[in-house]
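The structures considered in this document are given below.
Derivation of every value follows stated rules applied to the coordinates shown; laboratory data play no part. Source: prediction; values computed, not measured. Cβ atoms are built from the backbone, for glycine too; each structure is taken alone.
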Structure P
Amino acid sequence: MVGAAPTAALFVVLVVAYQILIQKPLTETLEKRHALTEGAVEEARKAIELAEERTADYAEKLRLARAEAYKIREQRIRQWNQEREATLELTRSAASGRVSAARSEIDAEAASARATIEGSVAELATQAIRAVLPAAAGGSR
């Protein structure tokens, strides 16, 4: 065993030197690398969550903007329909007035024509009797 003591001591020194010179720095580097990787992954998760929140916010704002645009559009359509109905009502009333005036004018012309015809009926009847009676009485005029 005495001959193995220097080899055992050298082995212990090599193990300690390995631990101090190689194992410890390698372990620290791997831990730093792992921490950086985990940190980057965690930052990426947070960035993804933030992006999802912003996307949800933007989607909500877009939905609200579309609803507002639809509401404004509906209001404009109702306003245009009301204006159209008012214009149609004015046009109908104006046309109704013109029809009434034309009807009154036609009634007045018809009454005037009736009066003219009634006034000339007696004269026409007299002329017809004169024209028919002499011919029936023997044709002397």
Structure Q
Amino acid sequence: METNRLWTDKISMSKTLNVILDSNALFVPLQFKIDIFQELKTLLDRNFEPIIISPVKREIDRIAEMDSPKMRKQGAYALKLVEKCRLIEMDEEGSADDAIVKAAHELHAAVFTNDMQLRKRLRNINMPVIYVRQKSHLEIDGRL
């Protein structure tokens, strides 16, 4: 019986975790010199799939095209990071934050964001949130 429980634990630990990235998560490498993919791998200690939803990608596209020169440069870098993520198309009418909350709920995914209001919304519906702590590392709030 004990062997069966241990085997079941190993199976659940190997399951790939979906992690939705907010636009501000993609600016972390330039702001804080943190390799977000390596930090996520270390923090989660399991396979994960980084996900970008289309409203977030549109937000980054807009920054890369129409913002200040500094932000355009950061937006271009963020778009390179988007290429490492799975893109999920969504036809959301509301804000990118609304779309993230909906996608996190539907995909049972953790969300990587530094947006305090979005973090609070996600925690209110018991979704795990990953964020930058002390400008040096990632931390998770909630159960995976």
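Summary table
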| item | result |
| --- | --- |
| Mean count of other Cβ atoms within 10 Å over residues 110-117 from the coordinates reads 19.9; which among P, Q | Q |
| Computed -0.57, -1.15, -1.37 for log10 I(q)/I(0) by the Debye sum over Cα atoms at q = 0.13, 0.19, 0.21 Å⁻¹ - originating structure among P, Q | Q |
| When distance in nm of label points 7 Å out along Cα→Cβ at positions 46 and 62 is computed for each of P, Q, the largest belongs to | Q |
| Origin of the derived value 0.10 (FRET efficiency 1/(1 + (r/R0)^6) of positions 78 and 102 (r between Cβ atoms, R0 = 25 Å, to 0.05); candidates P, Q) | P |
| At a computed -15500 (helix-only ellipticity at 222 nm (-39500 (n - 2.57) for each DSSP H run of 4 or more, over all residues; to 500)), which of P, Q | Q |
| If FRET efficiency 1/(1 + (r/R0)^6) of positions 54 and 86 (r between Cβ atoms, R0 = 25 Å, to 0.05) is computed and equals 1.00, the structure in P, Q | Q |
